[in-house]
1. Quick check on the output: 3.7 is distance in nm of label points 7 Å out along Cα→Cβ at positions 10 and 170, derived from one of P, Q. Which one produced it?
2. Quick one: mean count of other Cβ atoms within 10 Å over residues 26-33 came out at 16.4 when computed from one of P, Q, so which one is it?
3. The value 56, 49, 27 for Cα extents along the principal axes in Å was derived from one model only; which of P, Q is it?
4. If mean count of other Cβ atoms within 10 Å over residues 58-65 is calculated from each of P, Q, which structure is the one that comes out at 15.1?
5. A value of 4.5 was derived for distance in nm of label points 7 Å out along Cα→Cβ at positions 42 and 186; which structure in P, Q was it taken from?
6. Consider the structures P, Q: one of them gives -12000 for helix-only ellipticity at 222 nm (-39500 (n - 2.57) for each DSSP H run of 4 or more, over all residues; to 500) as calculated from the coordinates. Say which.
7. For structures P, Q, which has the highest computed value of mean count of other Cβ atoms within 10 Å over residues 146-153?
Structure P
Amino acid sequence: MPKGSEELTNARKKEIINACALLYETMSFKEITIKEIGKVTSFTRTSIYNYFQTKEEIFLALLQQEYELWNLDLEKLYNEYEQMSVEQFAVELAHTLEKRKRLLKLMSMNHYDMESSSRMENLVKFKVAYGNSIKAVTHCLKKFFPNMSENDIQTFIYAFFPFLFGIYPYTVVTDKQREAMEKANANYVFLSLYEITYSCVKKLLERFD
């Protein structure tokens, strides 16, 4: 790590992460390299290695950032309402994820690669953000549905969080994928990210309304 203030280090890490996020809007995970990321930062490509050893570490930091942003939305949801029906909670929780397409895209496509190719210290930081998401959802369930037992809450968590890994490819499809489904006569009904999340949450909590 280069000499300098913690603020400078964090600022450079942030710049690298944001550059990666920018490229990820138009390029695939495989196409993005540290060289490509270096082209859209204010310092040299070799300097990036002072902060991240692999591109997977950069993507993991981006995923961590996305979890942290979602956590803020979950905290806001918890603080804004004193009570909620299942219908209201399903609507609001779905809206928090509707804004986090990048989070869901990263989860569904590159999660294993990011974790397996990152140093332990970076993996632990990511797991803290991930764990805080589970805690935030748990806190909401305990507040809004006090009749849920600990086992009920655990059942929801173990159904809902694995569900998140599959939302993106089910709701974001290319014209080519849509055409292939039509030619295959798959008769698949395409739902929005909001619609499929709302439906899942409503179903998981229906007996607690």
Structure Q
Amino acid sequence: MAKLTLPPLPYGYAALEPWIDEPTMRVHHDKHHQAYLDNLLKAITGTEFENVPPEKLLAGLGQIPEKIRAAVRNHGGGYVNHNLFWETMAPQAGGAPAGELAKAVGKEFGSFDAFKEKFAAAAAGQFGSGWAWLVVTRAGALAVYSLPNQDNPVTGGDTAILGLDVWEHAYYLKYQNRRAEYIGNWWNVVNWTKVGELYGRARK
């Protein structure tokens, strides 16, 4: 496996304005995401794990030696989580899912609005830093929950297809302590086409 790198944003830093501001995107991607990558590499370089994809490291976290397990969990999680975060947002996005994902959302949550309400509650209710997740479970169903810090659903056997970062660094420059406003505005940039692709891949 080639050495891990920081993927560039799939759009410009200001592309998600006015919902997510350019200064936040620059700091979030170039500083925070880069730091997670740097610290992950520091932990695994020179070990038997340096060529293992980070998603596999997180899926088998219990097999990681204790001396580097916390670093892999925190920084590997931060690296993987942010990769998903950037690719499941887009300018001129929002709206609602379509196709098989839309059917699955309706089946699992009753309606798209009911799903949004449950997801937003998970995001708003996460105490301190963490993420809200839409996942495909091992049984192939959809589920919503939050996890603290940079924990990723793959550690518990689920596949994340959409995640919302509710660490303060994700919104504080623009929204200060108004997490609920950030959550509400974030729906305008969700790239449901990409989420639908990830859903199809997770179901195979």
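1. Working: P: 3.7; Q: 1.7.
It was calculated from structure P.
2. Numbers: P: 12.4; Q: 16.4.
Going label by label, the one that fits is Q.
3. Source structure: P.
4. Numbers: P: 23.2; Q: 15.1.
Corresponding structure: Q.
5. Numbers: P: 4.5; Q: 2.7.
Value 4.5 for distance in nm of label points 7 Å out along Cα→Cβ at positions 42 and 186 corresponds to P out of P, Q.
6. On the way: P: -24000; Q: -12000.
It must be structure Q, since only it matches.
7. On the way: P: 11.2; Q: 19.8.
Biggest value here belongs to Q.
FYI, it's all coordinate maths here, none of it is from the lab. Keep in mind that this is a model prediction, so the values were computed, not measured. Cβ atoms are built from the backbone, for glycine too; each structure is taken alone.
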